[in-house]
Structure P
Amino acid sequence: MKRFVGVLGVAVAAIACGSSSGGGGGNAQGGVTLMAGFDPGPAPDPSQGFQVILPIVKDIPAGTSQEYCTWTDMKLPQDVWINATEGFQTETGHHVVLYYAPNPQPVGTRLCANEDMAEFKFGMPASGGSTGKIVLPSNLAVHLPAGAQMVVNHHYLNASASDVAEAQSALNVYYADPGVAHVTSSTTVVLDSSLTVPVGASSYGIDCTFNDTYSAWDLIPHMHAWGSHIAVDHTTSTGTTRLFDVTWDPSYAFDFQAIETKKDPSAPYVFQKGDKMHIQCDYMNTTSSPMSFGDEMCVFIAFTVDPTDVGNMDCDHGTWGPF
């Protein structure tokens, strides 16, 4: 299940960024029109990374969550490693996530569908809020294979009472040091994509039993604007540890660094096979309609040290699978 949150070598220096524009005003950069007032800054030096500017999207209705997927014209000429990203978004921007498609698809942008996202692989996230540049610690990096097409998920969350006419995102991607032996960083997520949040006050619980051992260097709970509280419990054979007990602020949906717990990758937090996790989420839905997954969330995210390349895994409604 890929719709949650929503982490390259000098050899990729020849890649050009040229996603098509979605319209709007302002000047043009990298072949894409920029909204008036939106300035993602210059692209990284080609020897150090690249920039993707996403097309302008239109009409973000009040009280809605919209995820767009952009299949770029960027394809990797050979295997590369990345270890940092930086996202830029206008009003309502929630996140930007880099994916890749092993089997390239036509260039374009549209609202993401689950069947679309099932066709590509998770790369690395970037916050579009106040988080700034995300840099993986130590020698951790994310591997992207030769021939992969860069695909970007850009998410807009309008919790206000007014429609937003247009929005835009951009993403900088930075290569890991080619002279360092890299260890893979992967992602483990616990969620329930069948989540429903009724109007008014409600609670929702998620349970998961770990199918393998995962070593986490970064732990993050996640909700959206209508969350009021989240608690995350980890139970082993010897007892239960409360990892998070957070009175939720809507700003946390955009700035995960305000609530994350980081560990030294050499001494990660370990979830053993057979351990259990329980997530309890409380909501106050002040809209006039129930919300489904995407508009709201109840999620635990762990970025892991993955030397054996287990890969990106999620536990969705108790069932494990790759993403």
Structure Q
Amino acid sequence: MDEMNGIVEQPYSVSLDLLVKFLRLAEIYMPENKEEILVTRKDVNRPGLPFTGFFESFESDRIQIIGKTEHKYLQSLNDIQRNKCLKEFYSTKPICTVFTTNLPVFDEAMFHAKENDVPILATTDTTSAFMAALIPKLNLELAPRVGLHGVFVEIYGEGVLILGDSGIGKSETAVELVKRGHRLVADDVVEIKKASAITLFGTAPENIRHYIILRGIGIVDVKRIFGMGSVKLTEKVDLIIKLEEWEQGKAYEQFGLENTYMEIMGIKVPSLLIPVKPGRNLAIILEVAAMNNRQKKMGYDTAVEFNKKLMGEKVEE
């Protein structure tokens, strides 16, 4: 736990039922307790070697994918060999098996799957296409994650995480941004997921999704008041903005020549410190910050180019 940033580690898994719905898989055989079946591994497996009898290093908690190669091998076996092969395989109780490319399910597979309560699923997609959809979904759902106290909004396509002390105006700023056409992802608690070595995604816990708490008013359902276009389920974390009370005499960044970052789960994210005082329109300031950050990612840094002008250097138009 990182106490300075308010980070709290969360356990994570994804239900097989959710994956079935997301990937539109056909349920050839599904045990009655399908809602209780949880996938906890991001990596998947094609069980070619286990079908030959080699089970060393075999991990049954991975999703097992049976494509054309594995299917043709099983077809090449006689009935006795295939039955023995599939009996050994399903006795390891894999989390589930998926037959791709609309391949027919062997009778022996169905029998031994039922005997061991192993789900059999099917897809019309090719093995490559199915894995291309499954693996990113698993990476996102099972990604390491932390919870942060803050507000997360999408502004001009940029995911902006707003942090600051309680009562500083984070939720009020988010409402103003939503009114201006931007989208709310999370308020109060933001769940940050590390989807890859360089990418963070933010979302809201399901029980508070699309709600904002405004002091003096209470809980507001943003989706119902402002419409479906005012909310979003998840977004990449592109910029972190920390709001703090304006402190007289403190030197705040004026030119933006020094890039500052905040580290979350080993990934550095560009960050800005914005002082708050009466008269400052935070919604507009955050819009400009988002656009400026997007411009930097596209290769143009206004502060650097402005400094070049002051130093008399040639500036690209």
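With respect to distance in nm of label points 7 Å out along Cα→Cβ at positions 165 and 181, the largest value across structures P, Q is given by P. Quick check: 29, 16, 9 is what I get for semi-axes √(5λ) of the Cα gyration tensor in Å, for residues 77-148 alone, calculated from one of P, Q. Which structure matches? Computed on structure Q. Could you tell me which structure in P, Q was used to calculate helix-only ellipticity at 222 nm (-39500 (n - 2.57) for each DSSP H run of 4 or more, over all residues; to 500) as -9000? Structure Q accounts for this read-out. Suppose FRET efficiency 1/(1 + (r/R0)^6) of positions 45 and 173 (r between Cβ atoms, R0 = 30 Å, to 0.05) works out to 1.00; of P, Q, which structure was it derived from? Derived from the structure labelled P.
With mean count of other Cβ atoms within 10 Å over residues 53-60 computed over the structures P, Q, the top value is the one for P, the highest of the group. Quick check: 54, 50, 32 is what I get for Cα extents along the principal axes in Å, calculated from one of P, Q. Which structure matches? Going label by label, the one that fits is P.
The numbers here are math on the coordinates, done by the rules we state, and not lab data. Remember, it's a predicted structure, so these values are computed and weren't measured experimentally. Cβ atoms are built from the backbone, for glycine too; each structure is taken alone.
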